[in-house]
1. Of the structures labelled I, II, one was used to calculate distance in nm of label points 7 Å out along Cα→Cβ at positions 28 and 44, giving 2.7. Name it.
2. Consider the structures I, II: one of them gives 10.5 for mean projected area of the Cα convex hull in nm² as calculated from the coordinates. Say which.
3. So Cα extents along the principal axes in Å, for residues 60-99 alone, computed for just one structure, reads 25, 22, 16; which one of I, II is that?
4. Using helix-only ellipticity at 222 nm (-39500 (n - 2.57) for each DSSP H run of 4 or more, over all residues; to 500) as the calculated read-out, with -13000 as its value, let me know the right label among I, II.
5. Quick check on the output: 0.55 is FRET efficiency 1/(1 + (r/R0)^6) of positions 76 and 148 (r between Cβ atoms, R0 = 25 Å, to 0.05), derived from one of I, II. Which one produced it?
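Each value in this text was obtained by applying a stated rule to the coordinates, not by laboratory testing. On a predicted model such as this, the values are computed, not experimentally measured, just so you know. Cβ atoms are built from the backbone, for glycine too; each structure is taken alone.
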Structure I
Amino acid sequence: MYEGAIQDLIDELGRLPGVGPKSAQRIAFHILSADPADVTRLATVLNRVKDQVRFCTTCFNVAESEQCRICRDPRRSNEYLCVVEEPKDVVAVERTGEFRGRYHVLGGAINPLEGIGPDNLRVRELMSRLGSGEVKELILATDPNTEGEATATYIALLVKPMGIAVTRLASGLPVGGDLEYADEITLGRAFEGRRAV
């Protein structure tokens with residue numbers, strides 16, 4: 001246990017997701033031994049992020065203005081809306097270069113064990129967007145885990161009566177993977193989602 005500013009820094013770093021006590025200590029001592037210009041640059045960027053970055057008023061992706069660059073892009077189709085859990089998921093889908101529609105970021109997934117229900121997500125805002133009648137297909141791209149599946153099922157049940165096509169991203173075996181290392185659920189989904197060649 002350290003004292004003063006260094007312990008405060010370790011404590012604050014340890015509050016970050018995925019940073020345990022040892023990592024927090026390692027980062028703190030790295031900052032302590034780093035060039036003062038590097039530390040100042042880091043502090044400036046952290047302050048700038050808090051001052052300038054907000055959530056898009058349309059899709060809730062990260063943005064530096066009222067709308068994100070995707071919502072401002074007139075070349076994007078309004079007929080396809082991809083629902084994701086977090087802004088980092090938008091980046092993952094965008095990297096594929098396959099999707100040219102719009103997004104809706106829920107801000108998480110249904111997780112009753114952590115007290116997160118549909119009212120804690122941006123489901124109302126999603127339903128409001130779907131009410132315009134422009135969306136022809138809603139693509140559910142939530143994580144393929146229990147929480148993501150529960151969220152996708154909940155949204156699908158809400159949307160189906162609206163006459164909008166609801167699809168879910170396919171799941172199965174990764175490219176380059178071995179069958180022997182696949183778990184039963186992944187292998188089962190790969191069989192369910194098989195297609196003609």
Structure II
Amino acid sequence: MERTNLGKEEFPTKFVVNPQVKSLNLAQNGKLSNESIKKFVAICPNLQVLNLSSCRGITEEGFEEIFKRCSEIRHLEINYCSAITDFEIDSEVSKLEKLSAKGSGLNDEALAMVGKRSCRLLILDLAGCLNVTEKGVKEVVKNCRGLREINLKWCDNVNIDVVAWMVITRPSLRKIIAPCGFVPTESQMKLFLSHGCCVCEG
């Protein structure tokens with residue numbers, strides 16, 4: 001359902017719940033609203049994979065509804081959703097394993113919530129998130145004990161010193177794409193590799 005002008009026309013008032021739907025791609029539907037998202041997640045309560053990339057009409061309200069309705073969500077893409085900045089996750093612990101939020105409006109408070117509620121997170125892509133600093137990154141790294149990959153490319157407000165801290169603090173990390181400007185020394189590279197982590201320049 002990518003690029004299908006969803007949201008441009010009024011959503012049907014009558015619909016049937018379909019618990020069999022596990023994956024939904026709604027990317028690049030610029031007219032999609034929070035109200036539309038509420039209806040989609042009500043229809044598909046067992047979603048595990050949801051792509052809302054470039055759905056710029058979605059805000060925190062729609063994002064929060066996903067976690068209220070879809071307790072099985074594991075893979076969520078909100079790339080370039082600039083209206084999503086901060087949010088609450090009501091569920092005590094979500095099952096989220098991959099969050100791709102490239103170019104989104106996510107800030108440090110949002111990352112703190114992700115770290116607090118999504119301790120199963122394995123992959124986090126924050127490329128181009130200009131509202132994120134090392135403070136938010138540290139909250140995720142401290143709380144997500146199984147985190148394996150994190151992308152901080154073009155995160156211009158993240159201090160490059162956080163890279164070494166992440167490698168040492170979170171042994172599960174296997175790949176870090178560092179913020180722009182990070183150029184590791186030979187001794188740093190050896191240290192990172194000794195921890196089993198590949199650090200790529202941003």
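1. I
2. Working: I: 16.4; II: 10.5.
The structure behind it is II.
3. Considering all the candidates, the number was obtained from I.
4. Checking each candidate, the match is I.
5. Values: I: 0.55; II: 0.90.
Working through the options, I get structure I.
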